[in-house]
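Nothing in this text is a laboratory measurement; each read-out follows from the coordinates by a stated rule. What you see is a predicted model; the values in this text were computed from it and never measured. Cβ atoms are built from the backbone, for glycine too; each structure is taken alone.
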Structure I
Amino acid sequence: MPSISRPAPAALLLADGTRFDGDGVGDDALALGEAVFYTGMTGYEEALTDPSYAGQLLTFTYPMIGNYGVSGDAMQHGRACVAGAILKRLARHPSHHASTSDLATWLVAQSVPTLTGIDTRALTTVLREHGTIPAALAVGSDAIEEMEDALVRFACETRTDGLVAEVASRTMQTIAPDAAGPHVIVLDCGVKRAIVRDLRALGARLTILPYGASQAEIMAHEPDGLVISPGPGDPTDLPLTIATVRGLVGRLPMFGVCLGHQLLALACGGRTYKLPYGHRGGNQPVMDLERDAVMVTAHNHGYAVDGASLPADLEPTMVNLNDGTNEGFRHRSLPITAVQFHPEASPGPSDARFLFAEWLGSLP
């Protein structure tokens with residue numbers, strides 16, 4: 001087992017030259033990725049294992065992380081997905097009945113380079129001013145010496161087109177094959193376990209297919225509907241998936257979540273763009289335009305759908321009250337709907353969890 005007790009110098013270097021020095025957790029390592037921040041007070045286990053964070057150096061704004069340990073039950077993927085973790089104070093002695101490990105031990109076992117002991121709120125202020133930015137996280141003296149040159153190369157060559165492949169399943173999975181409810185295909189771009197959990201709880205029979213599945217492969221399973229999952233990166237990096245979804249418009253009821261929302265918009269003729277900061281956390285207010293009601297929702301995305309680009313046959317249904325970005329749409333004549341946020345939360349509020357039940361209830 002790698003050491004978690006040996007103190008090690010560690011540093012975070014942003015592409016604009018800003019540097020934060022602190023203490024490292026685990027073996028010497030150098031991680032490169034986009035520096036982003038997460039505002040939730042809880043939910044670190046879910047966030048660290050959320051496939052949408054692949055390729056990102058995740059900063060926790062709350063000053064103490066790890067106070068309730070790691071249970072394993074809250075993991076949203078089979079392993080940690082972040083490129084690295086940044087926090088102010090790491091709780092070494094958790095207190096919770098479900099905890100099976102302290103966070104430091106888990107981070108080391110998951111090979112997540114981690115920086116502690118810095119002012120994460122100062123870092124968040126920098127990120128708020130600059131926006132999402134390439135960065136290097138180095139643990140150990142040798143890695144610190146290498147990080148500047150490595151970051152220059154990374155900042156010039158940053159790509160996101162391999163991130164989905166890192167976290168999506170590569171083979172078909174069948175879940176609850178004897179369920180009495182509708183048969184739903186989940187197109188896995190980095191699906192969270194909570195989405196599978198919620199669909200199962202509603203009685204759906206699930207077939208999970210890799211994001212590269214073709215129209216013919218999807219239709220061969222004779223599904224009642226298709227869920228396009230969340231995932232990391234830029235949706236325009238998945239042109240084959242977009243083409244597949246476009247070919248299924250009018251053939252299947254569809255529900256897009258987060259990255260799936262963006263892919264559906266692109267498939268129907270809309271556009272997407274990169275947000276300056278992204279939305280990450282469990283407290284984003286969204287106005288449901290159909291119900292004239294506000295929901296507090298969980299988010300994790302760096303790209304958004306350009307609401308002004310939606311074609312006439314797509315009707316906006318949700319809007320973010322913080323910045324006015326599009327949070328959902330539906331097709332005016334076809335059984336297609338999508339939301340930018342996470343109805344399954346994990347972590348986050350459950351205000352929007354009814355959306356899965358509503359969609360499943362509309363299937364033939």
Structure II
Amino acid sequence: MEFQSNLKSKLPKTGTSIFAVMTALANEHGAVNLAQGFPDFSCSTKLIELVNHYMKKGFNQYAPMPGLMSLREKIAIKTEEMYSAKYNPETEITITPGGTHALFTAISAFVEENDEVIVLEPNYDSYVPAIQLNGGRPIFFELKYPDFKVDWNEFKKLINHKTKMIIINSPHNPSGTTLNAQDMLKLQKMVQNTEIIILSDEVYEHIIFDQMEHQSVARFPKLAERSIIVSSFGKTYHTTGWKMGYVIAPTNLTAEFRKVHQFIAFSANTPIQYALSDIIDDKELYLNLNNFYQEKRDYFQKLIKGSRFKILDCQGTYFQLLNYSKITQEKDVDFAARLTKENKIASIPISAFYHKQIDNNVLRFCFAKSNETLEKAAELICKI
């Protein structure tokens with residue numbers, strides 16, 4: 001039975017997320033899933049024990065709305081150590097149930113009817129629906145294939161009096177590129193003397209390769225004063241299913257962020273916050289994450305070097321882009337589906353990250369997998 005009415009969708013052009021679609025297809029056909037971005041190996045056993053400990057101790061009710069203070073204090077210390085930026089844990093750090101929640105909350109807190117939000121694409125697929133649900137207008141800037149770098153002279157032309165927010169993401173999903181210090185300085189200069197808010201998606205901050213340093217907006221004082229930083233415990237501790245993240249922002253922006261956060265989720269998982277507050281003291285777990293994933297990137301690239309795919313540069317994240325133009329000229333959506341069904345290897349078509357479904361014959365593969373999974377996947381890839 002279906003409710004009969006003249007229901008009008010608020011997201012008429014939005015279907016099911018490509019990540020859910022490809023994972024379902026992989027499960028249906030028994031394919032090796034390098035599509036959705038999640039590790040297939042275990043997190044720290046110590047972290048599991050800590051969560052279990054705090055559950056048994058009875059820390060199972062609501063945490064404070066902004067998050068456990070001890071955890072926020074340690075995030076403040078970590079942020080200062082890494083980026084030489086001081087944030088007040090009481091008024092400028094908020095624990096959230098995941099990075100996607102944090103992004104949606106930040107957009108909801110500031111974007112009003114007809115506000116323009118500049119989005120660099122290809123982009124993570126939650127940005128645009130969140131903008132549209134809040135009555136905003138996404139303004140797209142295309143990162144040119146194959147290096148996905150920002151032409152700041154062209155970018156500047158999009159900024160006007162209607163620009164409320166700019167969303168940046170580095171290391172960048174899906175391309176694996178990064179913004180360097182010069183990029184950040186150019187952005188900083190571009191938004192000075194404006195009221196534009198920067199929403200900086202930094203969930204892959206610890207997954208950056210080849211001795212490069214992550215250029216957080218926190219490193220740049222004139223950017224930091226207008227920026228909301230979104231970070232992810234799930235990416236850092238291999239626990240994407242726990243949906244735990246945090247937001248760092250100046251006091252005035254945090255106050256508005258929390259007004260919305262309290263009515264979407266109120267607070268995040270309590271025993272996990274206590275466990276994270278303890279585990280964050282083990283600095284090696286996040287300081288060595290770049291080396292851990294660089295080894296996986298290099299191993300995966302070595303395994304597929306003999307394939308017919310072209311390996312694109314990967315500076316960060318745990319995603320590898322592969323161009324398949326020497327294999328077929330099929331649309332990437334069709335080729336990804338065929339690979340999943342016939343070759344038993346699942347990936348994500350990059351056109352799904354563009355509002356106009358721009359197709360450069362590129363697929364995204366996640367290498368946050370055990371070596372056994374990568375070896376099995378590479379064997380399938382090399383047979384294509």
Structure III
Amino acid sequence: MSGLAQQHNAINLSQGFPDFPIDAQLAEFLADGTRNGYNQYAPMAGLPMLRAAIADDIMARYGLSVDAEQEITVTPGATYGIYAAFTAVLQPGDEAILLEPAYDSYIPNIEMNGAKAVPVALTAPDYRVDWNKVKAAITPATKAIIVNTPHNPTGAAWNHEDWHTLAEILRDTNIVILSDEVYEQLVFDGGRHYSVLQYPELRAKAFVFFSFGKVFNNTGWKMGYCIAPPGFTDAFRRIHQFLSFTVNAPAQYALAQHLNSGTATQVRPLMEQKRDYFLSLLRHTPFTVYRPAAGSYFQLVGYGNISDMPDTEFAKWLTKEHGVATIPISAFYHNRKDDKIIRFCFAKKEETLALAAERLSKL
């Protein structure tokens with residue numbers, strides 16, 4: 001859709017990336033990294049200063065102790081981390097459960113490792129988890145389950161009870177959890193993010209993935225990290241050792257300095273303001289907002305008042321004929337389930353959102 005947007009000079013509200021500058025301090029720290037000699041291979045697990053800064057940040061935000069040496073691995077993005085964890089865990093013949101709609105790397109990651117992806121559908125428009133369906137999907141071959149909160153593409157967020165229910169279902173099993181928490185600092189309306197790290201029973205068998213790109217609006221740096229128990233981290237690093245081995249050293253230096261500065265801009269108020277502004281603009285369009293996004297970069301809308309086209313056809317039509325690119329939610333289902341819902345990214349400048357809304361209001 002980004003390619004189609006470029007081809008038709010459309011406003012790109014499809015792919016999840018900001019269109020505004022990063023924090024000037026972070027940019028300066030990146031330059032400092034190159035000037036200060038951080039231009040060669042960093043240690044395989046990540047610069048010690050960055051892993052220590054991550055551990056301090058987790059303690060400050062969650063009150064949780066994480067071992068920087070044995071539990072944190074810096075990765076070239078969270079998507080990479082998810083693939084490396086699946087590769088560390090899965091063997092041919094295994095099964096891995098995922099919740100759909102799902103981020104589009106999950107199923108290919110599972111299948112590239114010779115395992116079977118087992119999708120469990122969430123129900124529009126709330127996209128809450130039906131835990132009975134999850135329980136029914138477990139078989140003797142189930143090796144892993146991947147979960148995502150706040151959720152891409154729907155913007156839904158898990159609550160305390162969701163994690164407790166997952167713990168009950170997985171108790172007395174050896175099923176490994178992959179917890180995709182890249183939008184953990186983007187939870188709105190006074191809500192809070194509940195991380196798998198906060199539940200000792202689950203943390204003991206979980207890989208957790210985080211993204212600096214979503215926290216500091218620098219998705220092009222492709223910087224993230226994985227937190228896992230020491231044994232899991234050892235398995236993860238055996239894959240990482242021969243996959244990318246190490247990660248951009250100047251960027252690691254910059255992120256460590258930025259975290260340690262204590263003056264990094266908080267992303268949640270900024271993105272909540274953008275969500276609210278975009279919602280106010282959508283009121284002047286014929287789209288249906290079933291509920292405001294609880295978190296993430298994304299707002300879902302229904303288009304039933306506009307067209308009965310399949311969502312993929314509608315998204316292409318909207319891009320070509322009205323100059324606004326979006327993503328059809330069916331793209332996040334293995335069977336292309338179509339609920340006539342599309343996804344807009346609101347992580348954009350206000351003028352970008354205003355121009356897009358002006359075009360959408362003419363539908």
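Values as computed for the structure displayed
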| quantity | calculated |
| --- | --- |
| Entry that produces 3, 12, 20, 22, 21, 16, 5, 1, 0 once P(r) over Cα pairs in 5 Å bins from 0, in percent, for residues 201-280 alone is calculated, selected from I, II, III | II |
| Highest-scoring label, criterion being distance in nm of label points 7 Å out along Cα→Cβ at positions 297 and 337, among I, II, III | II |
